[in-house]
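Below you'll find the structures, each written out as structure tokens.
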Structure I
């Protein structure tokens, strides 16, 4: 099987590391075993690991205030030189956003879609690599074509001890 001119199956023992470039390491600040807080209240646990020969960051979320869980896959798409985030929650909701890393933050925005009430909606998620080792994640939505956004989630990730 060939993907972009490269064999999809590497030979055992190969030293090839297709995802070891600087671009693929830009989101490494989110890797870890985290306790997540909003407004100083613990709301859940999130574990971010690298999988598939360091090509994908996998997120595993577990709320402690509800039965909600979810996962995301995050990867650098070398074809359009953007990061992509694909979320799937236990409530059946999904979200896809894409963007780039700049100035110690990863900013990803989705395409406009119609929500369950028929409203035009755009999602934007920003992850901040804080100097104290925490990560701040802010999820915002726009209902006016991206002119103004309202915060849906604002969380701080602290490493589990």
Structure II
């Protein structure tokens, strides 16, 4: 299982750091954030994994826009194009990121990590329908599904154990 990752972006994120942020599952940014991919301006052809991440996360047109024009984006545009998943005022950045952490911590780990894995594989065109079906079956047979249903009926927070 891979952890769910969150990048918190307060100021500028440039070059390879943009790929590091895109490698995270969520990107929470301040309205003072900005990003810039200067590879072509510097004479550098960016590496394959980074370009793939840009295309799968942001789409081909946005990837071309950012790589080929080296355009600098401010926070609002970063959010609109999908680079940021959450946008907050600077004073609310920590609270917004903390609320996301709390939300994720409340999820059942088996489906959370399984869906993360398979969503990423689907985005790369590498998914396996049998593997997805096996993950679904695993959660249907889990103690956590029983706990989730009981918590729902009893109007309380579930206590998941990852089994």
Structure III
């Protein structure tokens, strides 16, 4: 198995774990875990959007991620992206408006369909990129390897799995 396949397998496992957590949260699907926090429905919607827009980034298409001036991208890559990859954990952070869902799928089953479609699209674009230059041109981080970008998404999904409220 190639490196990208190993990383994409981890990404898919992270999505499956998120879906399992979502299924367990069905009795409290739309209830935030605490005041000002997201519900399970919102968490799954956020991750689905992140995967879909990340697929756009990998493919070189416009995305809803912000565009940082190119002079700042190496700084953000060093301070945030590389730190996440190195430590395998996400620091506390706020998301931007397009990724801050007011609601989410109607049920865990609907979330599973949405997440599975999003991760399949992301995987497809990562494989295509890996077969070409292997470089993702991020409007936030600058140029990063497709493997690191896919690992970043896996870690992002795992971070949010821990935010699914338990019944």
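Points to keep in mind about this one:
- When helix-only ellipticity at 222 nm (-39500 (n - 2.57) for each DSSP H run of 4 or more, over all residues; to 500) is computed for each of I, II, III, the one that comes out at -18000 is III.
- Ranking I, II, III by relative contact order in percent (Cα under 8 Å, 6 or more apart), the structure that comes out highest: III
- Comparison of I, II, III by Rg/Rh (Cα atoms, Kirkwood Rh) - largest value held by: II
No lab work stands behind these numbers, since they all come straight from the coordinates. Keep in mind that what you see is a predicted model, and the values were worked out from it rather than measured.
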